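Have a look at these structures, which come just after this line.
Derivation of every value follows stated rules applied to the coordinates shown; laboratory data play no part. Treat the numbers as computed from the prediction; the structure is a model and nothing was measured. Cβ atoms are built from the backbone, for glycine too; each structure is taken alone.
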Structure I
Amino acid sequence: MSTVTLSNASPVSVSADAVVIGVQSAGDSVVPATGAGAFADAYGASFPDVVKLLGATGKVGEVRKLPSGGNAKAPVVVVVGLGEVGETNPETLRRAAGAAARALAGTKRAAVALPTGGDTDIRAITEGLLLGAYGYDRYLTKKHEPVAELVVLSELARSKPAKRALEEATTVADAVNFARDLINQPPNDLYPESFATELTSRAKRSKVKVAVTDEKALEAGGYGGILGVGKGSARPPRLVTLAYKPSRPVAHIALVGKGITFDSGGLSIKPSNAMVTMKCDMSGAAAVAAATFAIAELGLPVRVTAYACLAENMPSGHATRPGDILTMHGGKTVEVLNTDAEGRLVLADGITTANAEKPDVIVDVATLTGACIVALGTKMSGVFSNDEALHEEMVRVADGAGELMWPLPIPEEMYEKVRTTKIADLSQHNPEAWGGALYAAAFLREFVGDGIAWAHLDIAGPAFNEGEPTGYTPKGGTGAAVRTLVGLAAARSSRG
């Protein structure tokens, strides 16, 4: 586990195994960024030419290494790109810091001299460093060795806002990495019961209270969605409720997460190659749980009630069939047409449960539809809402947190389509081949209580990175939406 501290030392004199400095592109040239000046001056006028010879262009997250040549106490200098001159922002700093931390794996102590114009920059750099240093090695005989100690160099190092920014960033990054650990666990070890145990164990170190509803209590409570999805598995479903109640809350947020610990598609079975990453179908539940722990540890004056809706979607003689009708928690009936559209069923039960607490806002998070990936790609989440102000707020908060989210509509035609069935209240699956993400959102909207603002985050694209690591994003589970949910709580706390 990497640690991050602050220092006002110079990159030339700091004691470290390596020092990180930033460069930016200026036309055809590469120039040192703010914070790198002392080293560039010590190196001499040839510094820009040397980094260009190494292939540096200043592109965000690009990393090059060179010997310090006695121009700094650290023997190695890591040069990381920050983009065009004048275009540096918290997200470019976060991505550059993440790339640098990953390149420093195995290093004992590294100093980071990136631009810090304020505590927002310090927060972004700290998050990037801790997220970029992450590696999942639980099942590896050769363990990942992240850089052990990272020192952020800044003239602001002794200020209270800077110290607070570092502490907050550490808490948020730890929460994202906790979510990543859950997502990366293989489905033979992470299933509904063990997932619930993980959250119960984690809660012992926090102010969050956890309650677990087992299959018998789910049946007694009429949770037809969660039970219907989990029927085909030998591992029964769970509903985990996480509650954080500060003494004087200024708002109450309910979070609902899809927690399908493995999605085979059920009887509407997926092709085998489409199952390979389906351990990540619980990313929404991981996100809402991790965000709740972070909000509690930050001490935000916002009450949070989170629901992790956990099931394993498997085919068997007991599995839910296309054509079955499920009675959901709260009494609505749903005709199942495709057992591979299971996430909306567990979320519907969770949303209905959240209604009873009468929160100010409900946000559900799910790797819900491949259609959202078709629309927005693998880096961006879709945002749906029944409230225009909340719709805009979610995108704004995500942008501030460094996460890509785009507002998508729920057309009124979808209101009719979810009622195409003649033998139940609602139809679970879109009868057409297009608009799948919009249909799913329209279905979920049917379970939101009257007068409650609700947002649905479809994180199917960014939740799991099948490609190579980039910036602060590792291969595998990413912890998507955690920072946005924490940001929403912070925004709501400032309203009070």
Structure II
Amino acid sequence: MTEAERVGRVPGSSRTTAGLLRRVAAEYPGHDAYVEADRALTYGEWDQAADAMAQCFRQLGVGRGDVVALTLPSCIEYPVCYQAAMRLGALTTGINPRMGRREVDSILGRTRARIAVLDDDLPAPESDVTTLRRSDLPAMWNGERAVGLPEIDEGDPVAIVWTSGTTGGPKGAVFTHRQLEAVAASASALSSRFDRKLSPTPFTHIGYMVHLWEEIEKVIAVVIPPTPWKAAAVLALMERKRVTVGQGMAAHWRLMFDSPAFAKVDLSALRIAGTGGSSIPPGLVVEMRDRLGCPVVVGYASTESAIVSETDPGDPPGLLHSTVGRARANVELVVTDDDGRPLPPGREGWVRCRSAGVMSGYWEDQKRTASVLDNDGWLTIGDLGRLDAGGNLTLLGRGGEMYIRGGYNVYPAEVERTLALHPAVAQIAIVAQPDRVLGEIGRAFVVPEPGRPALTLEDLRAWCRDDLADYKAPDRLELVDELPLTRMAKIDKTDLAARAAAAAQAEERQRQ
């Protein structure tokens, strides 16, 4: 009996993520799969550890269809548990450790998680769930490997990925092995065989949970930044581990470029860099290309669809800062009106996509699934945008961010792109502020560029005049030292909207 037969028919039994790891581990056992600052996990070690962890999970009652919840930072323990769960036919749900206790307990209750794996310093959940601690895990995966693993199928659900929950409660997007394979089939320029790829977002995020097949298939070494994220430490790690693919939100790159450590670091191993996930300041992509010395791509995706669009490495800078590129391979992308009818190039509407990488639906929530995913497989992402004649998508912001000023629609992202070019603006975010006359007006929160003359509201409005209609210019200006960020390093517009509402109330009191 071969070793593969002894531990179960995961390898080759069907096209599953677990079977894929088994095959890659057999061919490249000594190749790095995960790299941290002071330790690493090879593909061979990952495969063996996942089998041993599966045995422990099974002894704790985990079986087909059960949910294993991981409330862990990005770390080597995370993929070991993820693979262990899928070998038993169980689903993994990642819970960002920065979530509040009530959010965590809600997810554990909604998924009826069989096991919760927590970082050592997190409080125990209030729900009745078997709990393991991160420090317990290494000893477990050095134990006896599971035998007689169940047959799993490519259509089995494998992951639940939660939305950020900035509007209403978080929703759990469910993905199968087949969908992870489809995401890999549309891999972009940011994935090449034997890359060493920086993974800046939490492993609980769609950027990791649903890209697992892609990384295993291409034998990629995932380089894990330290938690909490610090620019100098990340730069040192990129140099020491010879990272070939640099990735990060706009805020990550800004912090790295502003760090004194950047001038001293050797990033010559980089072959490409990527950014996305939020509005990109126009000058940033040029700065990335010039200071990193490699091509730059800008991508766009959502929790419900890990693949939507991306620019090409050879695209000009103007296209990179004004669009999020064209539809990825095997993805259909349209902009539609409120009734779902496709709009011609240049018209503003709802961004919709269709691909084999779109989620199956929200976890046990048919109503909210039906509100975004139709019977033909078209996903309404919730963003507003427009396509140009070349198929490039310009995002205008979330549907909830658009506001109506005196009867005219204003898209904050469009105004932000224009004002970000102002020499005295380092960072900017615009949100709607209630107004007794116009209904809503724009309030601009600006981090000023150091060393520039004091910025005024008239400066911003004058800057808009050549490029935008006058009603799109902001009506209020608030200078701030920094912009608040969400757990995913995106600008927290929910926080800013609350500040704008409070400012409107203060103005009303003064008027009275």
Candidates I, II; distance in nm of label points 7 Å out along Cα→Cβ at positions 101 and 429 computed = 2.7; producing structure is II
If you work out FRET efficiency 1/(1 + (r/R0)^6) of positions 221 and 421 (r between Cβ atoms, R0 = 25 Å, to 0.05) for I, II, which one comes out largest?
-> I
Using Kirkwood radius over Cα pairs in Å, for residues 261-412 alone, single out the structure from I, II with the greatest value.
-> I
Have a look at I, II and say which one yields 5.1 for distance in nm of label points 7 Å out along Cα→Cβ at positions 269 and 469, as calculated.
-> II
Comparison of I, II - label where FRET efficiency 1/(1 + (r/R0)^6) of positions 149 and 461 (r between Cβ atoms, R0 = 35 Å, to 0.05) is highest = I
Assuming 10 is relative contact order in percent (Cα under 8 Å, 6 or more apart) as calculated from a single structure, say which of I, II it is.
-> II
If Kirkwood radius over Cα pairs in Å, for residues 405-476 alone is calculated for I, II, the one returning 12.3 is structure II
